[in-house]
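Just so it is clear, none of the values below were taken in a lab; they were calculated from the coordinates. These numbers were taken from a predicted model, which means no experiment stands behind them. Cβ atoms are built from the backbone, for glycine too; each structure is taken alone.
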Structure 1
């Protein structure tokens with residue numbers, strides 16, 4: 001409870017003071033050029049590289065590790081949570097290798113108003129954009145066969161674009177240089193790059209050109 005209260009108090013501090021206390025109290029590693037807005041940021045470990053940022057009104061909790069690479073960003077109003085390890089709960093007790101973590105590669109971006117479940121690891125590759133709003137990533141579900149909670153990681157590849165209102169389920173992989181269409185449901189691992197994946201369940205529906213400017217950006221920001 002004391003830890004929660006400290007995090008709540010830090011929300012309202014100017015960034016320089018916030019960074020000082022995050023380092024002193026929680027051993028967070030935050031570059032001087034990184035920024036955190038008015039957000040509740042409560043992972044066990046946080047690493048923020050140069051020019052990375054976390055915007056306003058985000059909640060990050062129940063996660064072992066959060067890593068933001070160079071110029072990576074989490075915008076506003078996102079709910080990012082996981083089921084902690086080392087608890088007395090029976091949930092996931094047979095999955096000893098589970099790591100509740102969020103990893104953003106260099107120049108990757110999570111935009112606004114998304115729900116990301118980090119019960120297992122969620123990885124965003126370099127120059128990826130989790131775009132639009134109201135998309136979901138789920139890394140856990142109930143196994144009907146075993147009648148138990150089960151988790152699995154999600155990987156979003158390099159130079160990918162995820163459309164608004166998408167749902168990504170456990171053990172899914174969106175390949176590098178691909179697009180997940182708006183409203184799609186990704187429920188498996190694909191390997192074919194330079195494709196538009198769309199539908200429910202998502203499948204490759206259109207080949208994309210490797211010369212597309214989006215797939216060849218040198219900076220993550222899109223005008």
Structure 2
């Protein structure tokens with residue numbers, strides 16, 4: 001496990017819209033663009049093997065700006081295809097805040113970052129003491145039916161709070177700004193409340209009504 005003293009003050013960042021990584025969660029990625037292949041090769045040469053996932057958003061001049069908060073993941077699995085692409089898994093380590101972007105010669109973006117304020121991300125998994133699991137699963141079932149989605153409901157029922165809430169936050173098809181809100185939630189309970197609000201909002205076609213908490 002990576003300790004706080006091992007965390008670097010600069011990170012390569014991968015600005016991928018809608019791709020959410022959370023601490024203690026896993027994100028599979030398909031790497032094929034030359035600049036990100038170089039990013040992966042450089043990250044694998046470092047002791048921590050960290051890559052920062054950040055949500056981009058359109059800037060005024062047409063370029064992609066970066067949200068100030070992202071999440072660093074450690075490359076824990078990777079395999080190379082015959083045509084030179086990589087299939088990797090990032091394991092979420094901790095969120096971070098971007099201080100500034102670094103000008104340099106790498107083809108990918110790098111940022112000066114701080115880990116301050118996210119110390120709990122390096123600790124043990126969180127629990128949501130006020131989690132109404134039956135009501136949440138009922139809501140989720142209605143959402144899945146509305147989208148013609150299927151899942152292993154027994155696995156969902158048995159999953160611990162953090163795994164269930166974080167996995168759904170990462171997997172469900174929300175807008176990038178909604179993914180950012182889920183990332184920035186200060187605790188698991190707040191993330192669950194945000195997740196419920198987003199699902200209720202979509203089920204009601206965008207109408208604002210009282211939501212299940």
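When FRET efficiency 1/(1 + (r/R0)^6) of positions 7 and 111 (r between Cβ atoms, R0 = 25 Å, to 0.05) is worked out for each of 1, 2, structure 2 gives the greatest result. Given a value of -9500 for helix-only ellipticity at 222 nm (-39500 (n - 2.57) for each DSSP H run of 4 or more, over all residues; to 500), calculated from one of 1, 2, which structure does it belong to? Derived from the structure labelled 2. When FRET efficiency 1/(1 + (r/R0)^6) of positions 63 and 151 (r between Cβ atoms, R0 = 35 Å, to 0.05) is calculated for each of 1, 2, the greatest value falls to 1. For the set 1, 2, ranking by distance in nm of label points 7 Å out along Cα→Cβ at positions 31 and 95 places 1 highest.
Once relative contact order in percent (Cα under 8 Å, 6 or more apart) is evaluated on every structure in 1, 2, the highest one turns out to be 2.
With FRET efficiency 1/(1 + (r/R0)^6) of positions 15 and 143 (r between Cβ atoms, R0 = 35 Å, to 0.05) coming out at 0.80, pick the structure among 1, 2 it was computed from.
Details: 1: 0.20; 2: 0.80.
Structure 2 accounts for this read-out.
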